[in-house]
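Q: Following this line, the structures themselves.
What follows is calculated from the coordinates using simple rules that are stated; it is not laboratory data. Please read these numbers as outputs of a predicted model, since none were measured by experiment. Cβ atoms are built from the backbone, for glycine too; each structure is taken alone.
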Structure 1
Amino acid sequence: MTPLDQRRFLFITGKGGVGKTTVSAALALAMASRGRRVLVALCGAQERLSAFFGAPPIGTEIAEVAPRVSAVRITPEVALREYGEMILRSRAVYSAVFENRYVKSFFNAVPGLNEWAVLGKAWFHSVEEGPDGRSRFDTVLFDAPATGHGLDMLRVPKVIVEVVPPGILRRDAERAFRMFQDPRQSGVVVVTIPEDMPTNETLELVEALRGELGLPLAQLVINQVLPDLFNDDERASLLADRELDRERPGNEAIAAGVRRAIRERVQAESLRRLDTTDAPTLRLPLLFRDVASPDVIGELSSRF
C-alpha cells in the first residue's frame, strides 16, 4: 500500500469530537518533516488548527502556519467565486453572472453544489501547479466534516459523474473522483476513539467507503487510547462487587479503580471490534494535557 506521505489527497473524517483536526495537524507536521509541502484544508465555522501551530487565525486565503505547512479555510461562497472566475476568466463577468440574486438563489437550491464547491476546491489544490509548472503542494489534507456530512460530501462527485450532462462541472468531478478512487494518489483517513458510539459509527463508515463508494481506506487512527492499569483478572475482580458504595468515605480509591476498569473494558471491546476492519491502524495515546499547542502536536506527529 502506498504510504500516507506519498499520496496527493487525504480525506480525514470521523465522528465529531474524536480529534480529526488534531490528527490533521500531527499528520501535516509528520509529512513536512519528511520534506513534503502540505496544505491543510479546513471547512466549517469553527477553526482550531491555528492554535496547534501557534499561528494567527486561518482565513480563506492560503497562509503558512509552519515550515512547509500551509492552511486555508474553505467556505462555499469563496469556493464558488474562485471556481466561477477560473471558468469565466474574468471577475467582472463573474460578478455580473454569479452575483445576480436569482442565480445565487438557484445555486443555493441545487442539492450538493455547496459540498462540491468545498471539496472541489480542496481537490483543485492537490493538482494545482505553480508558475514553474511544479505542483504547488505535495499533499492536501482535507479536514472534512463529521461522519454523516463527510459521507454526503464524498457522494457528491459520484452523483455528478452519474447524472450531470457533459461539461466543465462533470469533467472536473470525473477527474476528482478518479483520484479519490486511486489508492496510489488518495485515500480516506478515518479517526475514532475506543468508545461504543464512535466505534459503531466508524464500522458503518468503513462499510460505506468499501462498499457503496469504493474508496480506499488509507488509515484508521484510533485516538485517545488509555494505557492499561489492570489486567483482565484485576478488572474482573474490581467489577465483581456490584454492591460497592462508591460514596462511602474510605471507598474513593476503589471507586476510582472501578471507573477506570469500566473504561478499560469498554476500550478493549472497542479495539477488538475495530481490529475487524483489517485496516492499517495507528493508535495515538490519550495525553493528560491540552493538545492545542505546537509541542504536543509535535509529539503526536512522531507517531506517524
Structure 2
Amino acid sequence: MTKGRIRTVLEMIKFEHSVFALPFALVGALLAAQAGGALPTGRQIFWIVVAMVSARSAAMTMNRIADIEFDRRNPRTAARALPAGELSVGFACMFTAVSSGVLVLAAWQLNTLALKLSPFALAILFFYSYTKRFTAWSHFVLGFCLGISPAAAWIAIRGSLDWRMLILCAAVTLWVGGFDVLYACQDVEFDKTAGLFSIPKKLGIARALEIARAMHLVMVLLLGWLAWSFHLVWPAWVGIGVVAALLAYEHSLLKPNDLSKMNAAFFTVNGYISLLFLLFWGAAAFAMRQ
C-alpha cells in the first residue's frame, strides 16, 4: 500500500480522532488497576489500545460504507474518499473485516469475557450507522458506542465489570452525544431533503444547542459522582473543573445563527478535553498509590 493510499485510509477513518475515546478507555483501565491494587501491565495497555483503534476503524469505515450515497449528495461530504472514488467499496469492506478481526484478536489476548463480548461491541458499533434513517436520537447511540470504552477497558483489566463504570459510560455517552448534536447542526437542510433524522432537524438549531449544553452539564455532574464513588484525590476534581471550563468555552463558540467556529469547537476543544481528563485522572490514580 502506497503512502498516498495509507493517508487516504487514515483520512477516511479520521484516525486522529481516536484521541476522543482512547483517553477515557485508559482512565477506565487505570481505575480498574487502582481498584485491584496494581498498575496495568504494558501488555494489557498495548492490547487495549489495539482493540480501541481497530474497533473505531471498523466502525468509521462501516459508517462511510452505509452512508456513501448520502455523502455523494451532501456538498460537505462529497469529497470524502468513498464518494469521490479514491477508495473502492470493496476495499472498504475488506478493511472493515480486517479491523473487526483485529478487535477480536485483541479481546482474545486480554481475557475470556472480553473475547465473548467483542461480537456484541461490533454489533453496537455497526448498528449506529443506520440509526439516522429512523430516529432523531441517533446521537445517543453514537455516544454509547464510545461510552462503552471505559467499561470495556475495565473488563480488559479485571475480567469483570464494576457498576461504577456505568457512571463513566453514561458521562462519555452524553459528552460524545452532545458534541454530535452540535456537529449535526451543519446538516439540517441536507437532512430535510435526504429524509435523515437528527435533533437539530427535529427541534431546530437553537433548541439543539440548549440540549447539547444540558447533556454536557449532566456529564460534568456524573464525573463528580464517579470521582466521589472512587474516593479520588484532588487532581481528579481539578480535572473535572478543567473539563467543565472547556465545555463552557466550546459552547460559547457556537450561536444559532453562526456555526463558523464548528471545527474549533468540535475537533480542537474536544481533543483537549479528553487528553486533559486522562492527565488529571491519571495523576489522581498514581497519587493514591503513594
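Q: With distance in nm of label points 7 Å out along Cα→Cβ at positions 131 and 155 coming out at 1.7, pick the structure among 1, 2 it was computed from.
A: 2
Q: Here helix-only ellipticity at 222 nm (-39500 (n - 2.57) for each DSSP H run of 4 or more, over all residues; to 500) has been calculated and equals -25000, so which of 1, 2 was it run on?
A: 2
Q: If you rank structures 1, 2 by mean count of other Cβ atoms within 10 Å over residues 27-34, which sits at the top with the largest value?
A: 2
Q: Matching task: 3.1 is the computed value of distance in nm of label points 7 Å out along Cα→Cβ at positions 11 and 35. Pick the structure from 1, 2.
A: 1
Q: Hey, semi-axes √(5λ) of the Cα gyration tensor in Å derived from one of 1, 2 reads 30, 25, 16; which structure?
A: It must be structure 2, since only it matches.
Q: Starting from the value 20: which structure in 1, 2 was relative contact order in percent (Cα under 8 Å, 6 or more apart) calculated from?
A: Matching structure: 2.
Q: Right, next: For structures 1, 2, calculate FRET efficiency 1/(1 + (r/R0)^6) of positions 147 and 251 (r between Cβ atoms, R0 = 30 Å, to 0.05) and state which one comes out highest.
A: Checked 1, 2; max of FRET efficiency 1/(1 + (r/R0)^6) of positions 147 and 251 (r between Cβ atoms, R0 = 30 Å, to 0.05) sits with 2.
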